[in-house]
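Each in structure tokens, the structures are laid out below.
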Structure I
Amino acid sequence: MRACRFQPVPRVPVWMMRQAGRYLPDYQAVRAKHSFLEICKTPELAAEVSLQPYRVVGVDAIIVFSDILIVAEAMGMPLDVPDSGPVLSNPVRDGAAVRALREFDPARETKFVGDAIRAICAEAGPDVPVIGFAAAPWTLACYMIEGKTRGDISRAKAMLRDDPTLMGELLDRIASATIWYLRAQIAAGACVIQLFDTWASELSVEEYRALELPATHAIFEALESDGVPRILFAKGSARHLDAMAETGADVLSVDWNTDLAEARASLGERAALQGNVDPTILLRTREEVCAAARAAVEKTCGVGHILNLGHGILPTTPVENARAFVEAGQNALVAQARAGRAD
């Protein structure tokens, strides 16, 4: 929490995007008995898999196990998550479909998310931050328009180009629903929230500023009174960094193509940083994993920095490498101090 607020810390905190998941045998054991959505919608199961990386890998924060498409489902789009990837029925392709999207009550339709957070908080105790999350408006819009994505968001980009007014209306509706969804997570005990903008990389700087920046800012501005740190992750963050800093985010989570030292120099103390080790590095030797963690911390001198990956942890990551990454990050400032004394 202090790192989020750019306050001094004795060491850099560490967690990993998608830290609860397929690389953990503990998760695989649960998944063998339950579908993905069943885990998401059963609070005791969601809490259990959320807690696994805290127990096994030693991360400093717990992110609730859920899915960014839960909001789309609550807005009226049937959701299925087969092994091949998520599918939203009745994709949004015109104005009538946008206006058919409904507001929803998170205390009723998505109560299972809040119940999972409450269960995590009860188990982990008050000293372990629990992170709530949602999709950033543009990213959720892409899934809603495509119905499913396998790297192709051509329909979403066509709507953006051909009918920016309609796209703006869709983003506004998503932003409004997301505010209440995240507020329900905060009320349940989440003390940090994060927006995931996976498809920001598909936007030009001009498109981001024209449509995604206002929608994201609306969410963060509404949540300012809730008093929790707000994190924004964007894939393809390098070219959007200045605009991201205008969203009201307290922390900018950046991908591995964004140089942390350059980001720190550009941002100053306008926002803390989160990231940004390439997830594929965790497939290498322990020595390389630890070196990458230490190098990331060195670029920010450990100030206003939450060590993380530049995207989600890969399913083939050895558990011992995930643990080594966390431990190396947590000990990086101590190692730097020792090196300084030796010099």
Structure II
Amino acid sequence: MSTNFTQVYQSLAQSPRLLIEARLRPLQGGRFQPTGFPDLGPARYTLADGTEMLLLESPQSVANRMELACWDEAAQDLIAQLLGLPYIRVLDEAGEPLTNSLLEAHRINSEYIMKSGGKDSAFSQQFQTEIEYRKDGRVNWKKFHVALLKYDPGSLIHGAFLEEIGGRLRVTRALSGFIEARNVRVAEAGGVKNNIVQPELKGGAGNVPYHRTEFTAESITAFFNLDLSLLRSYGQADDALKLLVALALLKVRRFLSTGLRLRTACDLQVHGELTVTRPDGFQVPPEEDLLAECQRLVVACKKQFAGITEVKWKPGKAVASAS
């Protein structure tokens, strides 16, 4: 590890935001397939000067992809350098991994964690006790944020809304990102789904021609916003705050180095170096250095973590235990 992280944290200490941009381009060719939305399709929009724009990847999708960039699918666990970070693992009736708070769309608020069969899970009750939650009282935000760090620090980075317990229990995303393409043009394409045995069958069972709308663009840019003021407002211990910052930067680096195959027809790569637009002069440390720093800080914060909390789920029943 060659980066001086003391200087890294000092250079961010007075900044409310860290803004990062990465220029992207297709790995092959010049076309790409954007994300699509129900009843909308590609998210196209026009700037005031007439420039045609396209939202290539939404903040929700980028957040999920940044979580996946730190997950080892083959091992069904965090990547080796992040082992020791706490999260909540859901087991099925046979005791096999079913899902976890890192992969669930609503993270720690997943119904597989907080609810089962319409009743509060053991973990939900345990969590409410730890944060001293009362439906008719003020929220102890300090205890709430400490509990999120204890069970799943990613909830403080990517946001959480624990409406399964109470509609007031939420934290805003501290790290957000999106990808947009500038000055886009439509690239129409198509093909045929072939039935080599009975090509004349009707109702979509035979040969079926189809079309697909792809795009080209003058430029593609990934934007990332780390809300440093928000992270500081949680009042975490110094090492815990440093871990949240280093982990957020690692997620950006890992997403850009491992997670840019967004769809079959949208495989991107970084073109050039990352650009930091705020604060001036800051440089994002290399991925290898961030991995080593996160590994160090996970050990330093061990006493604040619950380890892996296992929730055994089946319809009508959920039992929590820490390991």
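Can you tell which of I, II yields 3.2 when distance in nm of label points 7 Å out along Cα→Cβ at positions 176 and 192 is derived from it? Working shown, then result.
On the way: I: 3.2; II: 4.7.
Of the options listed, only I reproduces it.
Assuming 22 is relative contact order in percent (Cα under 8 Å, 6 or more apart) as calculated from a single structure, say which of I, II it is.
Values: I: 22; II: 32.
Derived from I, not from the others.
A value of -14000 was computed for helix-only ellipticity at 222 nm (-39500 (n - 2.57) for each DSSP H run of 4 or more, over all residues; to 500); which of I, II is the source structure?
Source structure: I.
Thinking of I, II, which structure, once semi-axes √(5λ) of the Cα gyration tensor in Å is computed, gives back 31, 23, 19?
This figure was derived from I.
Work out the source of 3.3 here, i.e. which of I, II gives that when distance in nm of label points 7 Å out along Cα→Cβ at positions 224 and 312 is computed.
Here the read-out was taken from I.
As an exercise: FRET efficiency 1/(1 + (r/R0)^6) of positions 16 and 216 (r between Cβ atoms, R0 = 25 Å, to 0.05), calculated from one structure in I, II, equals 0.60. Which structure is it? Mind dumping the intermediate values first?
On the way: I: 0.60; II: 0.10.
Source structure for this number: I.
Between I, II, which one scores greatest on mean count of other Cβ atoms within 10 Å over residues 40-47?
Largest calculated value belongs to I.
We did not get these values from a lab; they are worked out from the coordinates using the rules stated. Everything quoted here is computed from the prediction, not taken from an experiment. Cβ atoms are built from the backbone, for glycine too; each structure is taken alone.
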